[in-house]
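Engineer: Alright, structures below, take your time with them.
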Structure I
Amino acid sequence: MSSIAIDVGGTYVKAATLNRGKVGTVHRFPIPAFLVNAQGRETESRSREIDPLQLDAVVFRALNEVAGGGILGSTIYISGQMAGLAYTDDLGNALAPLITWQDSRFRRVEQVRHEIGPPECARLGDGLRIGSPVVTLSEHGRPDGSFVTSMINYVAGRVSGFRAPVIHVTDAAALGLLDTVSGKWSRRACKTARVSSSKLPEVVDELRPLTEAVSVYTPIADQQASLLGAGLRPNWLSINLATGCQVSVLTNDFPSSGQVRPYFGEQYGGRFLRTVTHLPAGRGLAAALVAARGFEDWDWLNSAEGEGFPAFEEISCAINEAASKLEARGLPVAFSGGLVQNLPHLREKILASLGKPEWVMFSGDDAALAGLARLAD
């Protein structure tokens, strides 16, 4: 029986075979474009929705190509973008467009925080922001009787042929509805979001088949998958730097402040991930390059002349500040992400800002798929 890993990211669906903890050749397929109206504009200002049937087609194309024409009998492991939202019927069919984490139409962050209450908000772990599904759900109408799940759990349901009955804790936490301390749905958050826990999948903290009859495993969040694949260890600082940037450390204790996300348990280095996200990274660097050079001149950026590019300073300062918040300056660094892999000048700038600690670099093609390989081994 073959094993396949698939990551449903913000830019690509990536898929590869797995063999004894190793990732085969990675195949990439563009994620469908956001929905537009007849005038060629996004359906609503700030909306970032995807047609579910288009995503289904990309996912099955990726799986079938990697599997050599058919996935029947394959064991499938899934990771993907966090904080996506799907409304489905009892069979797992989408009843509305899929809402991605980039959607920013609903902005009642402070009202939602007040309704949930500070103590319970702290237990949610990841904080509330525009785009958090709990904020979206509090304002966005959903189809009558619909079930609520994450985007990657929707994908798992489509691949397995029915609605996924369980959701992994790393994925559930990104919805803003999970009491991260207990690993159960928060009653106050669900009430604020106007969704009954009976319309949500059961939360589990282990990778397991969706049912005994189907070899599609519970999807996991891409950040945690990537850090596992990159080899993050206790008492190391992770710097994941690509299109976006996150800085993280592992812990077994739930901290009293800051962003906290579930991890895979002590056998993988920690129960929780302390993290700082949404730091300056590839998107901002590309824009700065266009402003300075007229186009994304990556060759110039890698030259001696590009070594002092001002955007490098902005990125390294933000990472240094985040490391200080995590009390992680001086820890050895585990780098991952295409941007830091391919820009040695930027890497050296970051290391200098952190005091030149010991470091390692993930050298594989895709860290999320490597994380799935570790869990599957």
Structure II
Amino acid sequence: MNNEREKWLNSLGLRFDPFLYLEASEDPHLFDYVVIRDEILRKVWVESHSLVFAPPGGGKTALRLYFTRACWLPPARGFPFPLSYDIPRFLPWDDAPSLESHLRAILRAAAATILTMLALRPFLWEELPAERRFSAVSLLNSALPLPLGFYLEQMKAAKSPEPLFNSFGRALAFSGVHPHFDKLLEMLSSVEPKPLPNLRKPWEIFLELVEAMGFAGVYLLVDGLDFAYETQASSEKALALIKPLLNAVPELESNRVFLKAFLPEDYMAIIGKPFSSLSMTIEWDKPLLKELIRRRLQVASDGSIVSLDAICSPPLRGLDEIILESSPSLLPRAVIQTISELFDVHLKRVGPEGLLEAEDVEDLKKRQERANYVPGIR
């Protein structure tokens, strides 16, 4: 956030800008105000497989991050292990991937998740039996994208787990450094790893560690299919990419690994058709989007602001509705972007002071008209 926008929003009673991030994965406050239909929540939070479809900007990544955090944040045992498998981050694309190449990539994601968990909650390591500790270090050395020592040195230099968030994303991140953090780094460095001869052995070790750490099964949270370059223009390539995982559903389930895939809506016909009983669509309407606006303002203001009208001058009312009417689509990203643009218009017009005015809304509409103008088309 630029200083002017931050200063202005602070003066209006907002501790931070709840409409700053268009990408859910970048928003550190997402878990505090994510909006989910109860029906979707009930269908995904179960010990079975789920295919969740939505258009770009329709909440797929937000939902994946919500379930990641919902599994991880409670300190009690018995929740599923949240294994976020962001395909472009972990799966190198050479040809149509096999199940084996997926499993190797999933193990890379699993190792990244386990290392992050241990760094944030060293007691998970301290409670592991000695044999499991050797297995954990062996898995980390064999499966992490870079050698374990590289990440340990980074964390040692930073005196925190922060480098892991830069490498693997902030889905598990929370503030603070555990008192046993330094001791954990020393212990991880001191364990001599054993070579793991084949793919099956690391997979077995991962499942054993999940159980030893007190998790009840695994949610394999697949995302990023529409960010993979090779699949953006071809639903057939998207199907080829994910089909090995879909075919492996029975084997995964036998190991208490439940596929939760968050997929582009455009692929529903070709991917979801054979799995219609597992498929669902994230749907948005005005009431739900107004709730999205309300909740973001409420969290950012510690409960004192629940509508955009609270930061408007008296002549301007019903701004939440006006925003939805002005948004290019009734999807979260489009609505958030429209509000963000309105904030920028106000700052350009009068600077970091005052309430939102009707003139800001008019300037926003003019900006949108210019952006949509195509020469020669009336």
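Just so it is clear, none of the values below were taken in a lab; they were calculated from the coordinates. Here the structure is a predicted model, which means the values were calculated and not measured. Cβ atoms are built from the backbone, for glycine too; each structure is taken alone.
Engineer: Comparing distance in nm of label points 7 Å out along Cα→Cβ at positions 64 and 360 across I, II, which structure shows the greatest value? Write out the running numbers ahead of the final one.
Structural biologist: Numbers: I: 4.0; II: 3.4.
Structure I comes out on top.
Engineer: Could you tell me which structure in I, II was used to calculate distance in nm of label points 7 Å out along Cα→Cβ at positions 88 and 368 as 1.8? Each step should come with its number before you reach the end.
Structural biologist: On the way: I: 1.8; II: 2.7.
Corresponding structure: I.
Engineer: Identify the structure, out of I, II, from whose coordinates relative contact order in percent (Cα under 8 Å, 6 or more apart) was calculated to give 16.
Structural biologist: I
Engineer: Now for a different question. Here helix-only ellipticity at 222 nm (-39500 (n - 2.57) for each DSSP H run of 4 or more, over all residues; to 500) has been calculated and equals -9000, so which of I, II was it run on? Walk me through the numbers on the way to the answer.
Structural biologist: On the way: I: -9000; II: -15500.
It traces back to I.
Engineer: Can you tell which of I, II yields 58, 52, 52 when Cα extents along the principal axes in Å is derived from it?
Structural biologist: Numbers: I: 58, 52, 52; II: 69, 49, 37.
Label of the originating structure: I.
Engineer: While we're on this one: Rank structures I, II by FRET efficiency 1/(1 + (r/R0)^6) of positions 56 and 144 (r between Cβ atoms, R0 = 25 Å, to 0.05) and report only the one at the top, that is, the highest. Present the calculation step by step, with values, prior to reporting the outcome.
Structural biologist: Working: I: 0.60; II: 0.25.
Going through I, II one by one, FRET efficiency 1/(1 + (r/R0)^6) of positions 56 and 144 (r between Cβ atoms, R0 = 25 Å, to 0.05) is largest in I.
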